[in-house]
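Below: a set of structures, written as structure tokens.
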Structure I
Amino acid sequence: MQNHSELLSGNGNLLEVADSSTVNFNVDNSTLNGNLVADDTSTLNVTLQNGAQLNGDIINGNTLAITSGGQWQMQGDNAVKSLSMQGGSVGFGGEGFHTLSLNELSGSGTFGMRVDLDNGVGDLINVNGQASGQFGLRVRNTGVEVISDDMQPLKVVHTEGGDAQFSLLGGRVDLGAYSYLLEQQGNDWFVVGGDKVISPSTQSALALYSAAPAIWMSELSTLRSRMGEVRASGQAGGWMRAYGSRLNATTSDGVDYRQKQSGLSLGADAPVEVSNGRLLVGVLGGYSTSDLDLSRGTTGKVASYYAGAYGTWLSGDGYYVDGVLKLNRFRNKADVAMSDASKAKGDYSNTGVGGWVEVGRHIKLTDDYFLEPFAQLSSVVVQGQELRLDNGMKAKNARTRSVLGKVGTSLGRTVALKDGGVLQPYVRVAVAQEFSRRNEVKANDVKFDNSLFGSRGELGAGVSVSLSERLKLHADVDYMKGQHIEQPWGANVGLRLTF
């Protein structure tokens, strides 16, 4: 058969060979649905080539050659004396688990298999003779958990000898919260759990749950850097800021991810009369989007919508107090590339609320320099939510908490320009400590610690320029490095217009 033909059987058998007959059955670039059967007295030789596909069983086959993209999708147990492959594939299908029995295996190709490590059963390639060549095993990945505490190695390949080598496509097989290895023991190959690692599905959940506090903090960092000009103006006004950053993070359980964030904030404020000092209060809102990049093609995305209120008080001798409250709505999406190259997706939405308070002093120095030491405490709580992936994985976190303390100082100078404008460059240095020691996440009831506990150092620089009495522009850049987190760069630009 050739040239895109398609053959269907009426009784389930496409070909029946009997009475000591010999049949060489060649299929070229065509699809067959049914079984090929030979009795004990006959010889059946089958060739699948050039993308040919057989969906059915071969019963009492003598030789089978699968080449140049040919595919055989088994439906049950099968026995073929000799199987040779050159760029072909064999899939174990149908209900339950099955065995492919061979007397000889040679060439190169792939086998699609399934396993159930909990119950110690799975598909098996059983070569009762010599095997030679290079073969890849595509063991079906799943998000369903292996819950047995005493999981035994599961045999997926047996040979009686030869130089054949078998390997997992993608290097591992993902089964629930962990990924497992293939190990050779003599002439047998086993899926083993001794060197399991966190699976891509679990990594995506841990990264998404970890990202929300960092996103919340990053959205406010640009506001914090410009609160000084809000205090200094003492007038009602509106402002806008565009910002972006790159973040590299590692959770306590060793999951690495890279986060790129960009967003826009808007706000307006007005003075409030008080008996001592100067007070301004305002409202803010904005949107940011964060792309998470994990290993081997697994990604995530977080869209954040937020609104809040803030206030700043400045005394006559330079002391100040700033405070912010902010509410976020996060929309989270996971796109998982599992080890066998299959995909899994899931999404969830949750809410976060938090605030920070900062106290400091604006100290005027000689030659129009100024120093501004400060101490800050911020805290956010993000709602726990379940992430369901379409591969069967279920992940759930309790409330994610972050409590961050920070002390630092800014050094700057106010420069009067000839046209009446004001230029104000500054540099800032700070040290911070994350106090939240544990944020528990469960992936299929397997517990993980998602904490970012640790200290970090921060460096920043910026400049603002007054183009007129009403309009001021600014730009800032930041760098941060800590035990579990690094921000190689952060930047924001914006303007403030007084009314």
Structure II
Amino acid sequence: MPGYPIQLIKERDNKDWSYASIHWEPGWLRLITVSDLLKEDNPTLILSEWRGLDITNPGQSHVPKYATISHSWAASDEVQRLSEIADRPLRIDLGNNKYHTISWEGLVQAAKAARHLGCVFFWLDLTCVHQDSSDDKKLQIQHMGHVYQKSAAVIVMPGGVASAQAAGYSAPWITRAWTLQEATLSPSNVHVLIKEPRQDTTNYDFEFTTTGPIYQIDQVDDELALSKLQNLLSCRRRGLQITKVNKSTKEKTRVPFIVRCFGTDESLITSLEGVLRGRTDEMKRSAAWRSIYLRTSTKPQDMVFSVMHLLGVTIKVDYNRTREDLILELARRTRALPSWLDIGEDIPFDAKFGLVPALPIFHPNDTPSYDIDSELVPANRYTESGTYIEEYDIKIQTSPTSTFDGDLICAKIFPITFQNASRASITSDSGEKFSFGDVDQKAVTGSHVVVLGEAQVYGLAHLGLFQYGGPQVIFVGRSERGIWERHGKRAIIPKEFVDNPRRWHLTIGGKPGSDIKPCDC
């Protein structure tokens, strides 16, 4: 099925990119032709539309071979510098006399990378989505996950699409909400485009000494290279040493290869790696939920729309809804695997959200934070990265259409006995006691513990399971208003406590007056 060309501009025309005065239809897949952008005398941007192609159909076999570009609209300082030097601006018409400037330089580099990966076309949101049409945006966002899943390759440009940059420079890519989905829906085909000069193997030998990092660079040309995302992530810490050896003199020179384009926030990096390399759905989904609380975007609703496909949920794109309403729908519709219970410890809770952690304050295009005692504290202080729930014992029975009615749970619940100010314990059905004496007593709050499930330690080195965790519990108690609330801390209890105890029903959050009742399900 051929595409229908709808727009053409050439670099020498010095025109803005716009959908004005062209014939287009909302929602269809649109792609840029690679070969025309690579015309050395006058790069040409041709956009075609595939009308009638249902990219959401799993059986669709006539999908053109294309790459998708994953980038941040906000350029890194290095990309800003490089694009100014190149001086090849291209303005994108956003409507209402607003424009976003990228560069022909970056588009040509993206085309080179796409051609190197065997792709005839590539997809870029700035040009392939009508930025001044709410109808087109709604439809495109609704099936954005399919656009990335059906692509032959994903090309990450960490500093923005205006130019490729070296891996050693910082970039905003990992902080953006949409890039998580873009990088993980087809994890084996994700490549990072970087500026990396071709090694002079004629005059030099190169020796590599590593303690874990995987250095695999695929040269696109003399200045550009591709590296698999997972390989480049492995090089972000110390452990990679490259030595250049002169073939004639045998003189050795250290060649630094430092990866800084993913930043230093280990919570962000660990959650990305968890979705990329997690061995189970539980591991992947806990990482995806944590990312919602760690990343940012221009619009708060995108914190849900950008990750829903990763969680196996489709929610109608509607920017009139609040982020709070959307996050609760996402939680209710994923209650069979409630990884939102596992976002973090000490994270604030609000009874109106039930067991769903309170959302951080949304700062457009900036770090999410919580207001703690009139101080803004980054959300990454509270998100978990050391453990995850491998198997949930708690059952969420809240209706999928419920909003602020609290969470009805079926769970193993134990009352807490406080012997004195420094000792607290729980008692199993068989009469055995477990003391929280070794736990900071500020962590033992409320009146009961609720068993979440089997916790395992998150192995950061290989993202596997390297030691036993145990049954993890949360603390709950009734507020002065009579509403059951979750408290921030969690703890591990002995396995024998959860082998054959009774189960109970309780509504946490919602209206006052809920009581703990024997399970009848």
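Quick notes on this structure:
- Of the structures I, II, the one that -1.11 was derived from, the read-out being log10 I(q)/I(0) by the Debye sum over Cα atoms at q = 0.12 Å⁻¹: II
- Origin of the derived value 1.9 (distance in nm of label points 7 Å out along Cα→Cβ at positions 215 and 247; candidates I, II): II
- Structure responsible for -5500, with helix-only ellipticity at 222 nm (-39500 (n - 2.57) for each DSSP H run of 4 or more, over all residues; to 500) calculated and labels I, II on offer: II
A short reminder: the numbers here are calculations on the coordinates, not readings from a lab. Because the structure is predicted, anything quoted here is derived from the model rather than measured. Cβ atoms are built from the backbone, for glycine too; each structure is taken alone.
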